[in-house]
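Below are structures written as structure tokens.
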Structure I
Amino acid sequence: MSPAAMPEQEGVIKYKIDRFIQTEPYDFAVLAALEAWRKRLFQLDLIGEYDDGIGYGNVSIRSEGNSFLITATQTGYLADLAAKHYTKVLSYDPIDHALTVAGPALASSESATHSAIYALSPQVNAIFHIHSNTLWQNMLAANYLHTSPDVPYGTLEMAQEIARIYQGVTDIFDRNVFVMAGHQDGIFAFGRSVDEAGEAILRIHQNYQ
């Protein structure tokens, strides 16, 4: 994939750290299905690294309550992730735009957006964030559900945008893919399972690549 030049640097953490609890890696058994999908997305160049060395793309699964396991920051370039490359977001404070993280590493720069998607429904159990300039342009042209072009990634405003664009959507799983209009190449998919989220990505890849 040869994406266009990015308007802003990828992978820069914009959330605050309310608390970071350093722990040993989590049991890989709970991550295996998620990692299998991440590997497929990496092979399709939907997760990876740009020519300037900045990684893109991340995946997560719900854990207990509103907590979730997510790929750590700066892991996009790796073809295969181990348990040490995943960490847990225990909570997100939208007032301070701050995360509490427990794990072996800091969480992805998109963690606040993941948190906002999980907040849409307790049935959301997996979220995939990919990059593709071709898919991004074609999906915007097809008028896919999208965030405002004025809202950058990783911000409190982006977390608020998620609630806004899904307000009034009767069944969010019928529209479980959306485009980040203000974050070039950025696309999100979610599902009640990793398979539902992954298959949504494969469908748009087949239709718009």
Structure II
Amino acid sequence: MTHVLILSKQIKDGEPVSEYVKSLASHLNEKGFKVSIVSFDDGSYYSLDDEINVHRFPLHFNGSNIFNWSMMMNNELKGQVMENIDVESVDIIHANDWTTVPGAISLSKHLERPMVFTVHSTEHERGFGTENSEMISELEWKGVYDAETVIANNEGTYNSLIHDLDTPEKKIEVIRPLREGWESRVLKTYKEHVKLEKEVK
């Protein structure tokens, strides 16, 4: 059974990245894949199939800003994956946004597994509004560099990936989430990097 490890800053109902992750995970589960989601636990409610392994962990530190908090979260995320997920069975790692990039890259290299990176927006698109924007953009570039495939959710993000982060065009897939059939396109992307035990239709 093909095992997909999905990393997300959070998982809760109504939040856009979470809804993307939940929809993809549900589709994978329906197709017979094993799915593990690992994220920070902020206590929010979420609705998802019981068959999907969702591991949420608390963080007992407060960062002075989202960048510092994310770095602490990633350190904990890596440990939680190694302690609570059957890592030897993982076939592919799917990171979401810059907040999971350090952990995803570290796990990808340690486990020698391919990484897919969904960029829901870039720091350039968000306007470089914080003192840590340069470092966030660097993390996005690093995620793009290390990922086998980069998924952009819209044309604006696609253009930013090319012009702002120097992403090779052949590395990018534009997959608009929550439209009919988008999850199947993600599965086809997985298929390029791992030998699936079931034919993706």
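A short reminder: the numbers here are calculations on the coordinates, not readings from a lab. In this text, all values refer to a predicted model and were calculated from it rather than measured experimentally. Cβ atoms are built from the backbone, for glycine too; each structure is taken alone.
I have 18.8 for mean count of other Cβ atoms within 10 Å over residues 104-111, calculated from one of the structures I, II. Which structure is it?
Answer for the origin of the read-out: II.
Work out which structure the value 3.6 belongs to, where distance in nm of label points 7 Å out along Cα→Cβ at positions 40 and 184 was derived from one of I, II.
Working through the options, I get structure II.
Computing FRET efficiency 1/(1 + (r/R0)^6) of positions 32 and 128 (r between Cβ atoms, R0 = 25 Å, to 0.05) for each of I, II, which one ends up highest?
Working: I: 0.95; II: 0.05.
Greatest value across I, II: structure I.
For the read-out relative contact order in percent (Cα under 8 Å, 6 or more apart), a value of 18 was computed from one structure; give its label from I, II.
Numbers: I: 22; II: 18.
Answer for the origin of the read-out: II.
Starting from the value 1.00: which structure in I, II was FRET efficiency 1/(1 + (r/R0)^6) of positions 64 and 136 (r between Cβ atoms, R0 = 41 Å, to 0.05) calculated from? List each step's numbers first, then the result.
On the way: I: 0.75; II: 1.00.
Working through the options, I get structure II.
Here helix-only ellipticity at 222 nm (-39500 (n - 2.57) for each DSSP H run of 4 or more, over all residues; to 500) was calculated and came to -12500; which of the structures I, II was it taken from? Don't jump to the answer; show the numbers that get you there.
Numbers: I: -8000; II: -12500.
The read-out was computed on structure II.
Who wins on FRET efficiency 1/(1 + (r/R0)^6) of positions 88 and 160 (r between Cβ atoms, R0 = 35 Å, to 0.05) among I, II, i.e. which is largest? Don't jump to the answer; show the numbers that get you there.
Working: I: 0.90; II: 0.45.
By FRET efficiency 1/(1 + (r/R0)^6) of positions 88 and 160 (r between Cβ atoms, R0 = 35 Å, to 0.05), the leading structure of I, II is I.
A value of 18.8 was derived for mean count of other Cβ atoms within 10 Å over residues 96-103; which structure in I, II was it taken from? Kindly include the intermediate steps, with their values, before the conclusion.
Details: I: 18.8; II: 25.1.
Here the read-out was taken from I.
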